[in-house]
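Multiple structures are listed underneath, in structure tokens.
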Structure P
């Protein structure tokens, strides 16, 4: 395993939106209901029920795997290290996305609106700006040589302070 660069600041964000959890649980419950009715009790669902194999696969994906991933694995990790800012959006990224200080021309703390990016997650807006956000409306905006990136944070002052310390801006 590769040695990690010294971490100065680390923030881990997990989803907190009630509506998202309700949606995940409703989807899971629907697939559990269909699975129990058709597979366990032998009562077909609908006028043209799906074959049992397809139903078992769908139940496993949306009744077991999907909620497990949403509850246990989804998180946004932001790290300020000696050489740059690192972002990992689990389970969608397999490796940290890094934004090295040598490529950062400027940065600032911002308040943004969901309309800027169309929601939370990994997003690209009409201006070509990329965002890594979990929840909330605060973040830092990185002006890189070739792109602009927004990283959502619940502690913008702390992350800016850490970056200032390392870039000697503060």
Structure Q
């Protein structure tokens, strides 16, 4: 199964593609989509949409997973991140992909073994779990971690006899 991990951001949205067969993971590609801070917000969102659409067209994933957003102290920044996150959720959904969401602490715990691991620890484990990965940016490393987390949770759910991890939020907001 080919998985697309996404780390949403208005300035930089990281993406990472892996293949998962049982407990085996294989690196495919990673990168980041950058929006032009000098453009109006709507045009920046279009840049994210078009960039993600191209990633999906090029790598043809079977599913996508997105890091859940934390709320920060600045409401304007939180709102803009939420708008970018909306684009990151809707593009794979429009492409017909199932979209799972994971909180940052679960992603870190899945990859490193500790929910409060630092970025350096996450990047080191991503490199260990995906030999040959390039880690184009820190956002791409985070996106690969999201994909790894989804691979682990999806594989577990399949072993339990389900088709998806039972506690994941769907893009419709429900729980499956």
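Work out which structure the value -15000 belongs to, where helix-only ellipticity at 222 nm (-39500 (n - 2.57) for each DSSP H run of 4 or more, over all residues; to 500) was derived from one of P, Q.
Label of the originating structure: Q.
As an exercise: relative contact order in percent (Cα under 8 Å, 6 or more apart), calculated from one structure in P, Q, equals 20. Which structure is it?
It was calculated from structure P.
When you work out distance in nm of label points 7 Å out along Cα→Cβ at positions 61 and 125 for each of the structures P, Q, which one comes out largest?
Structure P gives the largest value of distance in nm of label points 7 Å out along Cα→Cβ at positions 61 and 125 among P, Q.
Thinking of P, Q, which structure, once semi-axes √(5λ) of the Cα gyration tensor in Å, for residues 85-140 alone is computed, gives back 24, 15, 10? Write down the numbers at each step before the final one.
Working: P: 18, 16, 11; Q: 24, 15, 10.
Matching structure: Q.
Looking just at volume of the Cα convex hull per residue in Å³, which of the labels P, Q belongs to the structure with the highest value?
Going through P, Q one by one, volume of the Cα convex hull per residue in Å³ peaks for structure P.
Given a computed value of 90 for volume of the Cα convex hull per residue in Å³, for residues 13-68 alone, which structure among P, Q does it belong to?
Numbers: P: 73; Q: 90.
Clearly, the read-out refers to Q.
Could you figure out which one of P, Q the value 4.6 for distance in nm of label points 7 Å out along Cα→Cβ at positions 37 and 149 was computed from?
Label of the source structure: P.
When you work out Rg/Rh (Cα atoms, Kirkwood Rh), for residues 53-132 alone for each of the structures P, Q, which one comes out largest?
When Rg/Rh (Cα atoms, Kirkwood Rh), for residues 53-132 alone is calculated for P, Q, structure P comes out on top.
Every number in this text was worked out from the coordinates using simple rules, so none of it is lab data. Worth saying up front: this structure is predicted, and the values here are computed from it rather than measured. Cβ atoms are built from the backbone, for glycine too; each structure is taken alone.
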